[in-house]
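Just so it is clear, none of the values below were taken in a lab; they were calculated from the coordinates. Bear in mind that the values here come from a model prediction, so they are computed numbers and not experimental data. Cβ atoms are built from the backbone, for glycine too; each structure is taken alone.
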Structure 1
């Protein structure tokens with residue numbers, strides 16, 4: 001099955017065709033690094049990670065870029081609160097570096113492959129220079145104007161040029177205002193001219209900028225940052241732009257406008273992929289509503305971060321996910337079952353089965369997983385495929401499990417879904433293996449005291465032994 005994705009631009013499922021078959025280009029709006037991200041934010045980055053993995057599974061190489069928003073209203077406000085005695089720019093960089101590092105650690109902990117990403121920061125000097133250049137060009141061509149507090153993008157000028165403002169959402173005269181708005185995030189019910197550059201306020205970090213004889217020392221607006229970071233890394237147009245559904249308007253709509261105002265090609269990105277929210281008690285998880293959890297909150301409650309990943313994958317990315325501790329407990333149980341199957345690969349070594357018939361189900365599951373993901377990243381269906389394949393192995397003797405087929409399936413699961421089954425289920429050492437063998441021998445000889453003694457020693461080492469009709473099987477506690 002050819003990869004199909006739902007494109008927010010067209011509101012339709014589309015077969016994916018790369019602009020350049022040699023390399024697919026993806027840009028993902030990254031975190032605003034002013035605090036710990038909550039798990040609702042992390043779900044968007046899991047969706048982006050699955051997208052990249054799916055594209056790779058279709059034989060493409062990928063350049064996947066993600067930004068850090070490290071200069072905006074929130075980062076400036078928080079850095080001044082946390083480091084009031086520092087230089088404003090130094091405080092901003094200290095704060096955003098700290099939370100940027102925490103974010104990267106969170107990404108790795110939930111199974112995202114950060115090594116596959118190219119990260120770029122908005123406050124890097126080269127990015128700032130690119131933003132100033134784009135703003136200057138927009139001003140020269142009449143798409144931007146200077147106001148008393150900065151430089152603004154003219155939506156009216158953009159529309160008069162023949163281009164459409166409202167490609168991702170439907171905008172009308174009723175919800176389009178002639179006013180301008182300085183805030184980086186604003187009322188999502190109406191469109192305003194938006195800030196490309198903001199002149200310095202007392203206590204804020206600032207970069208030098210002169211435009212048309214005006215001293216505009218200050219800093220960029222939020223939307224211009226992603227336009228410059230994406231085009232500098234990927235060119236324009238690029239293949240796929242990802243982000244949470246809440247970024248559709250105004251952020252992504254404004255990106256399209258300022259990125260295409262100067263071009264004859266009105267395409268900024270060919271496909272926009274947006275994921276839905278995580279809900280708590282039926283409401284969107286957000287810091288403003290005080291109904292959020294961070295990854296550390298879950299870990300402190302004894303929840304495996306990969307169980308959270310499974311919880312996200314149990315819902316389609318375009319459907320809302322209901323978070324509850326009952327739901328994440330169910331995901332945790334599913335993960336533990338999968339891990340219990342994964343450790344069987346270490347126990348089939350001496351009884352390698354070469355019978356192809358015993359590999360058919362496992363090998364077929366590999367293709368079925370990719371086909372499910374090719375259907376607009378249908379992760380719930382991919383998980384059902386895995387449940388079906390693993391369910392067939394429950395209760396089987398080790399002699400009836402095809403080692404190569406199982407290894408291949410685990411590799412496919414890890415590569416496409418990032419569940420890290422191999423990493424989380426390493427083989428036990430030779431001493432522990434010997435104890436498993438000795439315990440089985442004690443059972444055969446009906447030496448129950450010795451058997452119980454060895455069981456307890458294994459349990460102390462974090463290993464549970466299950467006695468089946470086909471012999472003893474170990475798994476992690």
Structure 2
């Protein structure tokens with residue numbers, strides 16, 4: 001999906017309105033999409049709906065906020081809903097004034113913020129809808145005004161924060177955040193993502209990104225775009241509805257290669273991730289001494305020993321718990337030489353030692369390093385990788401002649417041809433043991449069902465990251481585990497499929 005600058009987004013909005021879709025209709029659709037996301041947040045943790053406070057500014061963002069407040073009240077999402085209006089009603093934009101009147105007529109609680117005491121509801125809010133400023137903000141919020149004080153109170157509180165289009169205080173187009181700025185748990189943007197959703201450090205303030213379709217006209221040209229990003233719609237097209245005559249062979253047979261004494265959990269997690277990602281059959285090749293552990297951890301998974309016929313499978317996932325022994329090195333050589341699509345991770349990357357190790361493979365290949373592994377593949381330290389992640393991902397892909405997922409916040413998918421695309425999913429809670437093994441299994445499942453290496457990497461990285469985002473909303477950043485991510489993959493698939501109707 002294209003990433004649009006604020007100017008291009010405004011132009012698209014104007015062109016859609018000029019073509020016959022009233023601005024008020026777009027506002028209503030945006031609010032409905034926002035409320036659907038909020039309802040999901042509250043469903044995942046009901047206590048967040050106890051006291052909802054909507055911050056509404058004078059522009060169209062505020063209009064989205066008024067209409068969202070009305071819909072939240074009408075749908076009984078959560079308990080008390082109160083709207084704080086920054087500015088006088090007569091200064092609202094025309095469409096925002098109409099949604100303000102609709103909220104008033106529906107009996108919504110609206111408080112005009114004229115003094116510090118009017119911000120008191122923020123101290124007890126359980127969920128804040130940030131509709132203060134949107135993509136039109138061109139300068140930092142004045143540090144002495146009431147909007148800045150509201151932003152600081154939100155930052156000091158413990159409420160779940162949902163921002164409309166762009167967290168207030170951020171420039172839609174700049175990677176460096178202004179101050180003060182809202183730190184959102186979820187940002188719902190409309191039509192297309194904006195540069196601040198993609199680029200660090202501003203992206204770290206956006207939280208999970210929901211991209212809602214509200215009926216904009218198709219883009220006519222590339223001008224005003226700022227690259228691409230992987231979103232739900234990009235993933236949805238790769239997973240059509242299953243035919244009634246499908247069987248497990250239809251969705252591919254994956255062989256996970258890994259597992260040593262004390263590390264049986266790694267291939268088991270990869271296998272479980274592959275099952276949840278739709279693989280038809282998953283088997284783990286591991287030493288006899290740990291195969292029983294794999295069966296115990298993943299009863300859907302079969303195991304295989306030294307006599308396994310690799311040719312029976314459609315794809316390989318190599319590395320989880322593989323170890324660094326002579327036998328492990330021989331396995332890496334054997335699987336690297338196999339003419340099967342494969343994903344290599346963890347110990348497989350460390351044993352390879354350099355990116356060029358994989359360049360002679362004739363089958364589709366995906367590598368999934370974190371910064372440390374990427375550094376070893378390039379002969380650099382992790383700090384240099386993180387200093388320019390895009391360059392590092394592109395260089396590994398070029399040397400390895402493989403597709404690369406460089407893990408981390410806003411994972412990057414790089415192709416050997418030089419394309420690098422960020423993935424709009426994932427959060428720091430995924431920095432937890434075993435989550436990389438789950439990703440390996442998801443990539444393997446995508447390869448086994450026949451996706452090409454780039455599509456498989458993009459789909460897997462988004463599904464894995466979005467599953468992690470949903471887990472974070474339920475369990476918080478500190479308590480996420482790899483098994484949680486496996487179980488949340490189904491919700492990520494629903495998110496992708498439901499985006500088609502947006």
Supply the structure label, taken from 1, 2, corresponding to relative contact order in percent (Cα under 8 Å, 6 or more apart) with the calculated value 13. 2
Please state which of the structures 1, 2 yields 81, 43, 26 when Cα extents along the principal axes in Å, for residues 241-456 alone is computed from it. 1
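Distance in nm of label points 7 Å out along Cα→Cβ at positions 65 and 89 computed as 2.3: which structure among 1, 2?
The structure behind it is 1.
Taking distance in nm of label points 7 Å out along Cα→Cβ at positions 73 and 385 as the criterion, which structure among 1, 2 has the greatest value?
Structure 2 comes out on top.
Looking at structures 1, 2, which one was distance in nm of label points 7 Å out along Cα→Cβ at positions 337 and 465 calculated from, given that it came out as 2.6?
Computing distance in nm of label points 7 Å out along Cα→Cβ at positions 337 and 465 on every structure in 1, 2 gives 2.6 only for 1.
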When FRET efficiency 1/(1 + (r/R0)^6) of positions 289 and 449 (r between Cβ atoms, R0 = 30 Å, to 0.05) is compared over structures 1, 2, which one is greatest? 2
When percent of Cα pairs over 28 Å apart is computed for each of 1, 2, which one produces 58? 1
By the measure FRET efficiency 1/(1 + (r/R0)^6) of positions 17 and 401 (r between Cβ atoms, R0 = 41 Å, to 0.05), tell me the structure among 1, 2 with the highest figure. 1
